[in-house]
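Please go over the structures that come below.
All of the numbers you see were taken from the coordinates with simple rules; none came from a lab. Bear in mind the structure is a predicted one, so any value in this text is a computation, not a measurement. Cβ atoms are built from the backbone, for glycine too; each structure is taken alone.
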Structure P
Amino acid sequence: MPTLAIIGAGPNLGLATATRFGSEGFDVGLVARGRERLEDLVHGLESSGVKAAGAVADVRRPPGVASALSELTDRLGPVDVLLYSPLPSLDWIKPVADTTSDDVHASLELSVLGAVDAVQAVLPVMRRRGSGTLLFTTGGAAVAPSAERASSAISCAAEVAYARMLHEVLADEGIHVAHTAIVGALGPGLRHEPAAIAEVLWRRHIERGEFQTVCGG
């Protein structure tokens, strides 16, 4: 079975995406910081017939994400699709004039350095096989930076630049890289229903079109 790995798995987008890919025959590996949350997500997926496994890691603390992905690979097999979608802490998100270097550093660790570590953990096998998908999701700050949410604007811009370069370099090797910006609130009853965004991500995997899609822009 093909395997989807989700970095930053949670009960909204992570669970919806795991369910969507699971309905297509994917096994699902989940990475998050909270063990109890992971166990609940894995149990829910397995109850619905999706083979799933979880690994605890803080992506801001190398080699956490690489170790987690190695553990999932041992249990589920090589990663065919990687979704990188961890949520930033609200503690870091401040107006630009109040944003400190510590705020930006923490945001970059999460959005950029963690992304690099995750990609490096799965990319060698993808390149040897000549196939794979790397999916990145961010908030709207990636396409419409706000001075009220400075650290997110900075780190999202850097993450998207990294992903875009991967897209340009890896396309000829059969590896698709895509960024999805979600503008507005995500959650049940909010502007973006998790299942709707999960469907977008599924389409981004199978249709392999443009690099960037903006939902709600």
Structure Q
Amino acid sequence: MSENLFGLTVAADKGLDDLQCQRLLSENRRYQEVMLQYRCALKALESRLEILNEEFSLQHDRNPIESMKSRLKSPSSIMNKMQKRGLSLDFPTMQANIMDIAGVRVICSFEEDVFFLAKCLKEQSDIEIITEKDYISHPKPNGYRSLHLTIRLPVFFAEKESRVPVEIQLRTIAMDFWASLEHTIRYKKNLPINTEVETELKECADSSREWDTKMEHLLHILT
């Protein structure tokens, strides 16, 4: 038997699925205290993004943000990631090494809006940029495009301040459309992907990039 980071005793050769983890963790106070920090960090970041969205709307008569969606990694996903990286299964190690426990996906109207929002966040004095990966200027080989920022921002509680990491993915509607369907085809269907399918997926990614370029061009013609 072995003890995992959530204080649960499980067989060393067996994992826990999400439902089992959630049931066992429902009364684990240490886990709840740690995850509270991530939940509050998501709320704090969403609030900042909403402020930027409203300010931009007032100045330019349109909203750069179409939608936002936040998530916390499931307990089993966190454990699996730590085990794959050979990390010690404890809370301090988790907090120091797993930077994407909390995540926000921001869907923007136009490509320029992605970079505008990223610039605004990077210029906020109390936000620390941990990593930045620009897959828009430099798409992945399969055609994936998005701007990824990992930041650390302050969260203020009654008696302490915590600086919590959050992963942000910023992308346009076209980028999100392609990424969502590509993920469904590649992973959800659990089917083999051959060279022909890979090529067609890449062609679709290239087409989505053309959509973004054309729509942004039309925006500037009309404004």
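Given that P(r) over Cα pairs in 10 Å bins from 0, in percent, derived from a single structure, equals 9, 36, 40, 14, 1, which label among P, Q identifies that structure? Write down the numbers at each step before the final one.
Details: P: 9, 36, 40, 14, 1; Q: 7, 27, 30, 24, 10, 2, 0.
Computing P(r) over Cα pairs in 10 Å bins from 0, in percent on every structure in P, Q gives 9, 36, 40, 14, 1 only for P.
Hey, helix-only ellipticity at 222 nm (-39500 (n - 2.57) for each DSSP H run of 4 or more, over all residues; to 500) derived from one of P, Q reads -14000; which structure? Show your work: numbers first, answer last.
Values: P: -14000; Q: -16000.
Considering all the candidates, the number was obtained from P.
Ranked on distance in nm of label points 7 Å out along Cα→Cβ at positions 177 and 193, which label among P, Q comes first with the largest value?
On the way: P: 3.3; Q: 2.0.
For this comparison of distance in nm of label points 7 Å out along Cα→Cβ at positions 177 and 193, the top structure is P.
Quick check on the output: 0.5 is distance in nm of label points 7 Å out along Cα→Cβ at positions 105 and 169, derived from one of P, Q. Which one produced it?
This value belongs to structure Q.
For which of the structures P, Q does the calculation of mean count of other Cβ atoms within 10 Å over residues 49-56 return 19.8?
Label of the source structure: P.
Using mean count of other Cβ atoms within 10 Å over residues 57-64 as the calculated read-out, with 12.0 as its value, let me know the right label among P, Q.
On the way: P: 17.6; Q: 12.0.
Clearly, the read-out refers to Q.
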